[in-house]
1. Here distance in nm of label points 7 Å out along Cα→Cβ at positions 258 and 314 was calculated and came to 3.4; which of the structures I, II, III was it taken from?
2. Taking FRET efficiency 1/(1 + (r/R0)^6) of positions 114 and 394 (r between Cβ atoms, R0 = 25 Å, to 0.05) as the criterion, which structure among I, II, III has the greatest value?
3. Determine which structure produced the value 31 for percent of Cα pairs over 38 Å apart, calculated from the coordinates; the candidates are I, II, III.
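Coordinate-derived values only; no laboratory data. Quick caveat: nothing in here was measured; it's all calculated off a predicted structure. Cβ atoms are built from the backbone, for glycine too; each structure is taken alone.
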Structure I
Amino acid sequence: MTESMISKQERQEARFVRKASGTSAGYLRRMEELGNMPDALTPFLDILRRVYVDMENPLADYQQPLVGTYCVMAPQVLIYAADAIPVKLCSGSYTAFSVGDDIFPRDACPLVKAVAGFEQMELMPVYRDCSAMVVPITCDCKKKIVEMLSRTHDVWPMQVPAGREDTDIDWYVSELYALAEKLEQITGKPITWDTMAEGMNLVGKAKYELSRYMDIKKRTPYLMWGTHTLSVMNAASYMRVDVWTSCMHTLNQEMEERMTAGRKVTSRQRPRILLTGSPVIFPNMKVPLLIEEMGGILAADETCMGERGMSDPAVVVDESFDGMIRALANQTIRPCSCPTFVNNTERIYRLRQMIKDYQIQGVIYHVLRGCLVYDYEYRMTEEEMGKLGIPIIRLESDYNEEDVEQLRIRIEAFIELIKLSGFHGDNSSAP
């Protein structure tokens, strides 16, 4: 490679870093400008800043291999049991998406294009430092991610069953055993009954703190902006689970103090919105930000990068090693509302429950352009919301800022519609 070619590449890389960092910093700034931010939120925002603005790997100091994952169906417990650290590598970067747009077909989902963009530029430390990557096959685009990543990384595809019957669980159990063997090869550490129990304990504590947080939000939905909640869940992608748990414990303490003092992020009565559909991944925070900038409150989300991504802990009935693996398989597959499953009535059950628990007054169904599995389920969700008398709107977006004004207009009109159709204020129970 000639000196001029090297110089050109360096300039391209500098522009990429400058643009990616600037966009991420801008969204962090808008999140902070929402106001009334809990002090305990700072560590989560700092993690996102280190990864996306400073282009650092916050997990680099740990003497453990990093295993990249591309779906919540890659079980954290098993990776921790092998003495490794899972890192979620799905991204919402607009800059990486623009690079990946030249690599993947036009109609491929932006998440996949962003992943391709980071791989192409080789500038993101959390990608570069992974010893291996695990890709659950939940859609056709995930299959092509495996093909692309395999050129430069040790990549393990996991076949996800289309159903939740006992035979499907048996199939997934075999996938977990195969993954366990590969993880042992990477770390050189055996996965035993004791390490599985330790992994379940680590992840279980994190899920307990999240359940505390969700319970507080149900009782008093105005204690923290929903956009901030999504930042907490996104930061979990780049934090070791015990560190995230400790930070969540501190946040919960502050939330409880706020609840006792009656301190809310806004004194205005706002329509309570539930966000569902395609995942919201930092820095692509335009939809949640617009919801709250336009007069709503994001009271809850039903997405895989939000609260659903850390569902109930595994319940071990048979205390043998095989029983623990099966408990992990059941916990991953049976309650999951991902549209990859043939029969997804679980989603409707979950949405109905969340509407009741969070006193939801409107639903925004977010679809990333090209994400067919989520788009397909909109009609079913719309019909169910009609039965419940809950307004719903479908928003399709991409990883760019060209559609922000259009989204702003539609979200503002939707919130006004809720107000005009009998909006009532905060009727949550007193703390």
Structure II
Amino acid sequence: MKDNLTRRDFLGSAVGVAVGLAATERGFSKAAPTSPGSASLAVLGGSPVRTKPFPSWPVIEENDKRGWMQVLMTGKWNRLDGHFTHQFETTWANMLGAKYGLATASGTTALLTSANALGIGPGDEVIVPPYTFVATVNIVLMQHALPVFVDTDPETFQIDARKVEAAITKQTRCIIPVHLGGSAADLDTILDVAKRHNLFVIEDACQAHLAEWHHKKVSTLGNLGCFSFQASKNLNSGEGGAILTNDPGLYEFCLSFHNQGRGRYNSGFGYVRNGANFRMTEFQGALLLQQLTRLEAQSRVRTENAEYLTKLLKEIPGISPARMYDGCTRNAYHLYMFHYDSAHFAGLPRSRFLKALSAEGVPTSGGYTPLNKEPFIKEALGSRAFKAIYTEKELAEYEERNDCPENDNLCERAVWFTQTMFLGTRDDMNQIAEAIRKIQKQAGALVRSQA
């Protein structure tokens, strides 16, 4: 149902547009006002604030085609025969300030290789956040170790580093902080706790390409750092991953483990340990080298747009963008995350807010569910392998330790935007804020429409 505009409505809108344009010309961060055609919510039959799609992903240019065809025509598609993957490893490590880089088949295999390099196994406990992608936990369970969940800091969406020390036991071997969404976890606190308790740290930087902690690239401050180059990531080769480290011994282990336990690549059929095939292909290595030429520029655009959107959203009651720690000197903005408070939207449930926002042309998500409550974890603990390693008492005590009430609440209030939405223009950000204000203004009507 579309509203009919009176002459007063039209003149008021025209004045608003003029004021908005004048403010923009003076450098103010005032968003463009709602256009006359979008007075009613799109989900109720009105016109959406936005009809233009956000930038698509991945970005494909001529250099990507050339890099891909170079590999194709050499006929050396496996990294053992080629040089593109090795070149990417060296380039990526140098760019981030690490001594060693190793490309892997995925972010998951990077984490799994790292866990093996640190000897994480049966009887060990590994501290993890409950607000993360499942791979962080899966690799712990695959080692038949216990993932111990430490609650979330709701303001930042990151693991609450202040609560890590209380979760440490004699069985704790490693902490895996996740730099969720591209913002850094509190590494000062985590690294200090790890040092005092003689624990390893694997930085899960799978979403944090070029992110920084005190002007040092994340992934280079713990014992090992892991990245993903899966299709949604800011640096993308469809699938793929990488491990960074400054420890030559850990590097040599990872290099061997990811290549079926062989020694150096020219070792033939000699094996120095068990392992798996977690190698990256030459096609992926070549593509990453080409995608890498745009990463810095794309990252700057994301940051500029995200910071501008944050200023706009902070002016909207009930919308609270995720806070960064002071030590986070660069956010990769793989995700843009904020809290939604329904009390400022006439009690409109988050699910309907998400639906209304999508109808206005702004795609969005509610993010992760509580990972510590996923049924598969209990199923894994009930498996034959875990029952052979741990007593019933140990497993029962473990389950009692994994309540994360702050995270439960966060999972009901979180809203996400993806990184591709921040590769466009400042006007895109204006329209995101405009759509949220439009929903807030008419939230009562939307609630009543479903009463």
Structure III
Amino acid sequence: MNDKRLHPESLMMSYGYNPEWSEGAVKCPIFQTSTFVFKTAEEGKALFEIAYGKREQLPSEHLGLIYSRINNPDLEILENRLTLWDGAEECAVFESGMSAISTALLEFLQPGDLLLYSLPLYGGTEHFIEHVLTKFGIHVVRFTAGQSHDELRKIIANTGYSHKLAMIYIETPANPTNDLIDIACCKSLAKEFSTKDHEVLVAVDNTYFGPLWQHPLKLGADLVLYSATKYIGGHSDVIAGACLGSKQLMKRIKTLRTFLGNMAGPWTGWLLLRSLETLKPRMELQARNARGVAEFLSEHSKIEKVYYLGFLDESNPTQYNIFKKQCLSGGAMVSFDIKGGEKEAFAFLNHLKLIKLAVSLGSTESLAEHPATMTHCDVPDEEKVKLNISEKLIRLSVGVENHEDIIWDIGQALESIKILNEEPALEHLEEHHV
């Protein structure tokens, strides 16, 4: 057993926790406490010196507990387990995905720096970049999926701040279109603009694929970010975020987190520990269900186009090559264009019975929403057109329900559009007859 290297899904049950620490409890208890008792004044002094960066931790020292704003057993065990999926050295967990994202951006960007980011992007992230970071004198410029390395280089050069490029921030797969961004290409670009004294970082929002279907750090990224509310939490009952990377980078992230005070609390940590135990079987079932849903939609007469990564092939070589290189599954996010526009899209959504009309994604229940008027309503209209976020686009997060039931619900909701479209014609015939 000592020679066997266990898989992450096995380690999710016990890694980082010893039942002897908590009266033999097989599961880590909730440490609902704000502060922790020091054994001696000397220990307290040493812990604060390390926590506040006044000196490095000695090899012989054990980093003990001080205060739940700095560390807490539930949080530490959770962070240790999360590193296993992505092969990260360190992890920091936050009270929301946006707090993880904003902390990472604030820590590694300063006035005068340039940030290059991909489109489409989660609406909250784009708003923070465009309306908050710019207040601090940070320059921002965007690019879209499919643009080549040379095109990205020109975009950076045309800003006039190429020497100040500090970070490339990408979301892949993109929300809500499933567009893929080449992580290795972005890392190559970052190296090109890095100097001996200044390293350009690559940060990847991996929320759409969760920790299972893509591992950005192994593909060259420096930071990987999650809305842990989604697949990691997976039950629509907790809000959380996570950031992972090297010890060096995460030390900076955790230091800023301490002073911003946006770390996750013990209840959040405990809930996520519970959810990690079923992460793999949940995500595997969701991915299987999503393929069945996508196949059904692709053959339906009322569907114009399906955006599902499992359908990529040589007909779209750029996206297909990225998919083969960095993706391990088609995932469980399916978007599709319904024939018509907002009226037809709303009719479909209003007639769903099993699938819930709600934002968010990655949870056990299937969820559907209308990106153009909901999650991405803040995106300028002309930008929506370029990104294919139209009035006819519907985003579907496929859950763990029986796949036949999910497909039935989609089918009956699509049939309701036919009935609605026929009603004006019937009224017209009745008026004509009278």
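1. I
2. Ranking I, II, III on FRET efficiency 1/(1 + (r/R0)^6) of positions 114 and 394 (r between Cβ atoms, R0 = 25 Å, to 0.05), first place is I.
3. Working: I: 19; II: 31; III: 27.
The structure behind it is II.
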